[in-house]
Structure 1
Amino acid sequence: MKPTKTSLYLGFLTVLIAFTSATYFFIWKPDTGYGFPMLITAVILTFRVIYILIVRRKKQQAKTQTALY
């Protein structure tokens with residue numbers, strides 16, 4: 001399934017919100033203990049969005065190469 005532009009924008013927005021909330025809990029509310037798990041989740045989400053972008057680009061290149069031959 002090819003990701004649309006909207007889903008990629010939502011992915012980037014999710015990553016941005018995740019990092020913002022992680023830094024908020026990490027810096028201003030360290031006594032709650034939510035900062036580190038939220039930071040790990042934000043990093044995992046970032047890698048997921050980057051992975052989707054790479055897979056999408058490779059599939060697009062494969063389509064154009066098969067169209068050329």
Structure 2
Amino acid sequence: MKHTLRRWPLVGGLGMIAAIALLVAACGGDDKGLAVGDSAPDFSLTEASGNSVALDGYDGQDVLLYFHMADG
């Protein structure tokens with residue numbers, strides 16, 4: 001009987017993990033993203049100095065985006 005009582009928290013924990021996994025999978029949406037070779041959509045961002053930079057300003061050039069989390 002003791003072994004059965006010890007298993008219930010484990011079974012409950014596994015059930016919760018399974019339920020969370022199902023919820024995450026169900027909320028994923030249908031967005032497929034871009035395929036290899038697709039053009040990136042135009043967007044603009046604000047750089048560290050406050051200037052706005054748009055992707056279309058680099059038309060015809062190779063662009064590498066690097067996102068860095070700044071302190072503060």
Output 2.10 (Cα Rg over 2.2 N^0.38 Å, calculated) maps, among 1, 2, to structure 2
Output -29500 (helix-only ellipticity at 222 nm (-39500 (n - 2.57) for each DSSP H run of 4 or more, over all residues; to 500), calculated) maps, among 1, 2, to structure 1
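Taking mean count of other Cβ atoms within 10 Å over residues 17-24 from the coordinates of each of 1, 2, which one would give 15.4?
Values: 1: 15.4; 2: 9.8.
Value 15.4 for mean count of other Cβ atoms within 10 Å over residues 17-24 corresponds to 1 out of 1, 2.
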Working back from 3.1 (distance in nm of label points 7 Å out along Cα→Cβ at positions 25 and 57, computed), options 1, 2, answer is structure 1
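Coordinate-derived values only; no laboratory data. All figures in this text were calculated on a predicted structure; none of them were measured in a lab. Cβ atoms are built from the backbone, for glycine too; each structure is taken alone.
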